[in-house]
Structure 1
Amino acid sequence: MDPAMERQLRDLLDRDAILQVIHRMARGLDRVDNDLVLSCYWPEAIDDHTYYLGGPEGFVAYADQMTLSFISCQHGLLTHNCEIDGDDAHCETYYTFVATAAEPPHFMASGRYVDHFQKRDGEWRILSRFTVVDGQYDLLPSQRNANRPSAYAPGERPVSLDRSDLSYQRPVRTRTPRQV
């Protein structure tokens with residue numbers, strides 16, 4: 001392989017590895033999978049996350065408290081920009097965070113993660129993260145389906161804030177079709 005193609009391939013592989021860390025972080029936060037979240041940081045990392053400023057272990061405790069105050073939540077990852085300079089990368093990733101409370105109003109936030117990644121022994125992880133919150137919103141339930149019965153039977157809701165969530169099933173198990 002020629003050197004230019006090899007550099008392009010390395011760049012693509014590095015960018016993908018960095019984006020996979022960002023995706024793992026979001027999944028780990030939404031599922032309270034602390035090992036998954038911690039695998040995204042170097043041990044001495046600093047996370048400046050609005051009301052929390054400190055290391056990964058403390059951030060996990062802070063995030064768990066927030067997540068567990070809702071019945072479900074999800075991070076949507078949007079525009080991602082990444083500049084790689086050797087074994088350092090500087091990234092900006094836009095996000096939306098939507099959380100369903102037991103009772104309305106529900107919650108949404110939007111903003112950006114501004115990250116400094118570092119590659120060590122072939123592995124990319126976050127060395128520092130600054131979370132910029134651009135907006136926070138209270139959400140009311142939609143009236144669109146207000147007159148329809150729930151799509152799920154009692155006890156059938158497939159959302160869990162832990163590893164019992166549907167997304168961890170291998171293979172995924174669908175519900176049994178109902179006669180209409």
Structure 2
Amino acid sequence: MDEQKNIFSKWLIVQAYKHDGSLHRQWSPGYVVLETDEYWALATKSSLVTEDDGRRWMTKENAIFLLFKKQWLNVICMFKEAGGICYYTNIASPTILDDGYLRYVDYDLDLKLFPDKVIKSLDEQEFLTNAKRYGYSPDLIKAIRRSFQETREAMEKGVFPFADSTIESLYQKFLAENQPFIPRHFVPRH
């Protein structure tokens with residue numbers, strides 16, 4: 001029974017909130033393939049995403065979701081069908097584990113690194129609008145802008161978490177740990 005409990009405890013739900021504490025988005029459980037002092041790495045073959053308005057949609061790609069404990073970001077590393085990894089980075093509060101959920105505050109600014117190494121900045125206007133709406137403090141805005149710049153620099157250098165080989169090895173570990181269970185003494189009926 002302990003082994004079964006351990007298996008289920010490796011699957012966690014991720015929740016993103018807005019600055020006012022309202023739920024913004026939730027993902028179906030991902031498998032914790034690695035936890036370090038710095039981050040959680042969750043793996044999925046696809047995920048059901050539920051938006052704050054109740055709208056639901058499925059992700060298309062296999063992915064590794066890196067949720068950092070001390071840094072102001074998280075990264076969804078999506079394996080593209082045509083090859084390569086696309087990195088979608090949310091500038092966000094550090095992630096916490098709370099009551100079995102991984103939770104963070106989404107601060108709107110996003111960066112996307114494509115497999116051809118093109119970097120695209122996203123949602124600047126949403127960030128400016130929400131900074132006014134929620135009354136982000138000058139120190140918070142400074143932390144968000146600093147994380148955005150540091151993330152862009154890491155993307156340009158191709159260092160972790162934007163290192164394809166590390167992300168690929170995390171996904172291989174997920175696949176190895178999630179093989180179908182077949183009892184050793186199983187004899188199929190004819």
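Readers should treat all values here as calculations from the given coordinates under stated rules, not as data from a laboratory. Every value quoted in this text rests on a predicted model; they were computed, and no experiment measured them. Cβ atoms are built from the backbone, for glycine too; each structure is taken alone.
Assuming 19 is relative contact order in percent (Cα under 8 Å, 6 or more apart) as calculated from a single structure, say which of 1, 2 it is. Only one of 1, 2 returns 19 for relative contact order in percent (Cα under 8 Å, 6 or more apart), namely 1.
Quick check on the output: 1.02 is Rg/Rh (Cα atoms, Kirkwood Rh), derived from one of 1, 2. Which one produced it?
Source structure: 2.
If distance in nm of label points 7 Å out along Cα→Cβ at positions 70 and 86 computes to 3.2, which of 1, 2 did it come from? So the calculation was done on 2. Each of structures 1, 2 was scored by FRET efficiency 1/(1 + (r/R0)^6) of positions 22 and 102 (r between Cβ atoms, R0 = 25 Å, to 0.05); the highest score is held by 2.
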